[in-house]
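Pasting the structures here.
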Structure 1
Amino acid sequence: MTFPPEAGAGGQRRAAVVGLGLIGGSIGLGLRRLGWHVTGRDHDPARATRALQVGAVDAIGADPAAEVTFIATPVGAVAGAARQALAAGPGVVTDVGGVKASVVAAVDDPRFIGGHPMAGSELEGVDGADADLFTGAAWVLTPTPTTAPDAFGLVHGTVSALGADVVAVDPARHDAIVAVVSHVPHLTAAALMGVAAGHAQDQEGLLLRLAAGGFRDMTRISAGPAGIWPDVCNDNAPAITAVLDELVSELERLRTIVAGRRRSDLVAALERARDARLAMPAGGTRRTADVVEVRVPVANRPGVMMEVTVLASELGVNLEAFETVDATEADRGMIILVVAAAAAARFRDALVAKGYHPTVRPVG
């Protein structure tokens, strides 16, 4: 499979962005800062014009020569926009939607890689766009057995250049995880804000005037744009409702403890939550200069690239760089991954356990 040439092979690198809101605009700003030519379009002509004015894009319209097209529309429009972009040229297409299984199933093409940057802001629209929005943020990619390795490598390298830490995850597993860490937290914040707003109406706004830092921290995400959530909740309803059921059950358990004035049980529940919170990694995946290459000879068969990259993510091994190399034999290839030296042995052992024969060597 042949993709458009990269920079250094004959000119400026080119990207396209479909949907010029906060995320799409931030992608455009980030790529332009890296020297890319970015073309963008939006269903709202005024938004596209504004994106041009703030420097998020170089031009308005389509670019059949784009190496990568980012679909940054609401989830319900992603599949159609992605298929249109795939038909328009030979480049790779990815998206930024918060639901992946339904989208990936609807766009079954080796050149499409589902994506989801775990970054955002309370600001709305392209005026809130920030070239640094993805720095240090996790950016999930969801390859499948049919994903072209070169396509995955191109998207991986592009979003890494924007400062993101790439995590490869199975699409269905992504949806189950984000239901816990993104979708239900947003709905919970909205519910708590709704309760508080109802009480505030009865007390002439005094309750919200007295809201302290903890309350504001818990409800901050409810200030984000509401427009993306109907599609997300529709497409990920099974996972979201399952997590909501767990949350309701936990709240009922806490209610029983509080109503029964069971002091020791309450302390135990709060300490358990505190310990879990303190165990969370701070600031995302740590980057380090102490890296090595893990070279994995592989058979040229469907799904092998997905197996290797998803295994790395399941082990918590960050892929600093990713590359595929064709071997002289037609049925063989090589996947080269750059990982932290401290994680290399664990990754190597896991690969060996799955029947691979990796080697580890210094970078360079």
Structure 2
Amino acid sequence: MRQLLLQKILISCLLLVLVGCQEPTQKQVDSPLASSPAQKPADPNLPPPEIQFENISLDFGQVGPATMQTRELKFKNVGEGPLVIKDVLLCCGVVAETDKREYAPGETGTFKIDFQAPGSVGVFERKPVLYTNDPVNPEITFLLTCDVVQKVVWDPEKIKMLLNAENAACPKLTIKCIDEQPFAIIGVRSTGNCVTADYNPTVKKTEHVLDLKVDIDKLPEQMYGEIVVKMNHPEGNIATIFFDVVPKYTLSPKPLYLYRMQEGESQKATIKIINNYKDDIEIESTSSKENTIKLVNKKKDEFDYELQVEVTPPPITDGEIRFNDIFYINLSNGEQLALKCTGYYED
């Protein structure tokens, strides 16, 4: 029963993560129209209004990632009664409003749309909705489309750093535009401030090559992150380069999960230590925080290790369905590896 409940919770969480704003999912947001006083019911004895747009579809064409696009759509009240704009239902990345709320017969108006393009490349569409007192067309759905393309590209897009190499084996970074529009580098920052670069914000070129400088002493505390380069190109002002550092050791599995455990009954598991830099090390001792894990055998294969451990779950208290522990591996060079372990009791 507990496993079934856990599965349902995990599935629900996954569904929530998958529902994002990349699709044209609509949502109500605060706007000047939404906060205006409620309108009185239309008088059936008055002549009706009629809203007429020149166009309700907008193709923004090819745009840069995360750039702001602004367009205006003209409309006219071709009816005989006053036209009232009631509300606007917006969607992700879209801000839209009319120049005012009420339009007399024959009067024209402007529907202004600000559309911030998504940060990822691809074809996207959004569908804001305009609500009026037009009895024939009370709801008007607009179709906004754009093709997000990279106007500025960079190489490499990802960097793998090494702890035992000069400058962590970090290559030079080349950033260039594909539209022949010169731009300048105006900022460089990185996660943990472990990567820097010299640049001149007054120099505009179509291609820049940056010598990235790595503070290797900071890398063990920042094993992954990103390098962000800011530019003043109008169609691409940020380049994000992800990096990760090859760790000295890789534990597999990490973490360790054990299932269907019974109180007082041990379960065996295999742990592998992969020595990525091939340094000659030995295992001096092992221990566990809660004393539920003990080493029963170890085997060395050149620079790597394979460990056999035995996990004995503690007594169940307060209806708990799982327990946690940390397995410590102490190496001959003074380093310590820590492996998290979670065990689930059988229903």
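Values quoted throughout were computed directly from the atomic coordinates according to the rules given, and no laboratory measurement underlies them. Nothing here was measured: the structure is a model prediction, and the numbers come from that model. Cβ atoms are built from the backbone, for glycine too; each structure is taken alone.
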Among 1, 2, structure where distance in nm of label points 7 Å out along Cα→Cβ at positions 78 and 318 as derived comes to 7.0: 2
Please state which of the structures 1, 2 yields 4.2 when distance in nm of label points 7 Å out along Cα→Cβ at positions 54 and 302 is computed from it. 1
Given 5.2 for distance in nm of label points 7 Å out along Cα→Cβ at positions 62 and 270, calculated: source structure among 1, 2: 2
For -1500 (helix-only ellipticity at 222 nm (-39500 (n - 2.57) for each DSSP H run of 4 or more, over all residues; to 500), calculated) the corresponding structure among 1, 2: 2
One of 1, 2 was used to calculate semi-axes √(5λ) of the Cα gyration tensor in Å, giving 58, 34, 13; which? 2
Identify which of structures 1, 2 gives the largest calculated value of mean count of other Cβ atoms within 10 Å over residues 94-101. 1
